[in-house]
Structure 1
């Protein structure tokens, strides 16, 4: 379990780094959209190598997957495009704070209702207070 937490911690550390690097690339080339496309080409290449190295037979199962599961790609594209456009305007930290707030709210809803086959974890007062505290933190960071 600890190694899973460390992997997710590293992923979390990578989100602002990704935002800053891609925003800088977008400014450098004059196009946040082209920067996002470049990020996806690099990400696709890395993911393809990992997929082929770890489980190449899974590719054949894609044809039988429910089509609505592919909508996740739209969310990734929306995130990358929006962070690449917005981070240079409001700052990486501020943009990521709002991303974190959105993640907490949607994660709480997904867990509470067990959506998308997620393990059901009811929203209790402690979790709700944590989300409220995060929202307060976002508000405070925007005021300073």
Structure 2
């Protein structure tokens, strides 16, 4: 059974390496630093929640809301399993831990997106019980 725990200071180097791995997979360059990860995952009001399967993978979760309905949700922002741990239930264990965390936060849904070509992930989400959601309309952002 895969043990999942909230990120600790000792996990930071390994999680940073995995974040670089997921960024590279998507053709991005990870610019995150240990200080960034500490800022966002620790402290009295963390920006996100990171759950770790020691040496195997992680899931990063961010809060969402549908304010007009009074509904909380959680988004799986990142989920990554090292190649050496794939096919051994680590991804499912991370998703199950994310579900339990979301329920503990009184969230009424958990959402996740995948690359259109990642059919294995899509099949896994469906098998676990996720419903496919249609893509919403245009989104915009402003950077500074």
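Coordinate-derived values only; no laboratory data. Everything numeric here is computed off the predicted structure, so don't read it as measured data. Cβ atoms are built from the backbone, for glycine too; each structure is taken alone.
Highest-scoring entry among 1, 2, by FRET efficiency 1/(1 + (r/R0)^6) of positions 49 and 89 (r between Cβ atoms, R0 = 35 Å, to 0.05), is 2.
With distance in nm of label points 7 Å out along Cα→Cβ at positions 33 and 81 coming out at 0.8, pick the structure among 1, 2 it was computed from. Computed on structure 1. Using the calculated result 1.00 for FRET efficiency 1/(1 + (r/R0)^6) of positions 57 and 121 (r between Cβ atoms, R0 = 35 Å, to 0.05), pick out the matching structure from 1, 2. So the calculation was done on 2. A value of 22 was computed for relative contact order in percent (Cα under 8 Å, 6 or more apart); which of 1, 2 is the source structure? Corresponding structure: 1. The greatest value of mean count of other Cβ atoms within 10 Å over residues 9-16 among structures 1, 2 is that of 2.
Tell me which structure, out of 1, 2, gives 14.2 once mean count of other Cβ atoms within 10 Å over residues 1-8 is calculated. Checking each candidate, the match is 2. Given a value of -10000 for helix-only ellipticity at 222 nm (-39500 (n - 2.57) for each DSSP H run of 4 or more, over all residues; to 500), point me to the structure among 1, 2 it was derived from. This value belongs to structure 2.
Out of 1, 2, choose the structure whose coordinates give P(r) over Cα pairs in 5 Å bins from 0, in percent equal to 2, 8, 17, 22, 22, 16, 9, 3, 0 when calculated. Of the options listed, only 2 reproduces it. Looking at FRET efficiency 1/(1 + (r/R0)^6) of positions 25 and 129 (r between Cβ atoms, R0 = 30 Å, to 0.05) over structures 1, 2, structure 2 comes out largest. Of the structures labelled 1, 2, which one yields 0.70 when FRET efficiency 1/(1 + (r/R0)^6) of positions 17 and 73 (r between Cβ atoms, R0 = 25 Å, to 0.05) is computed from its coordinates? Structure 1 accounts for this read-out.
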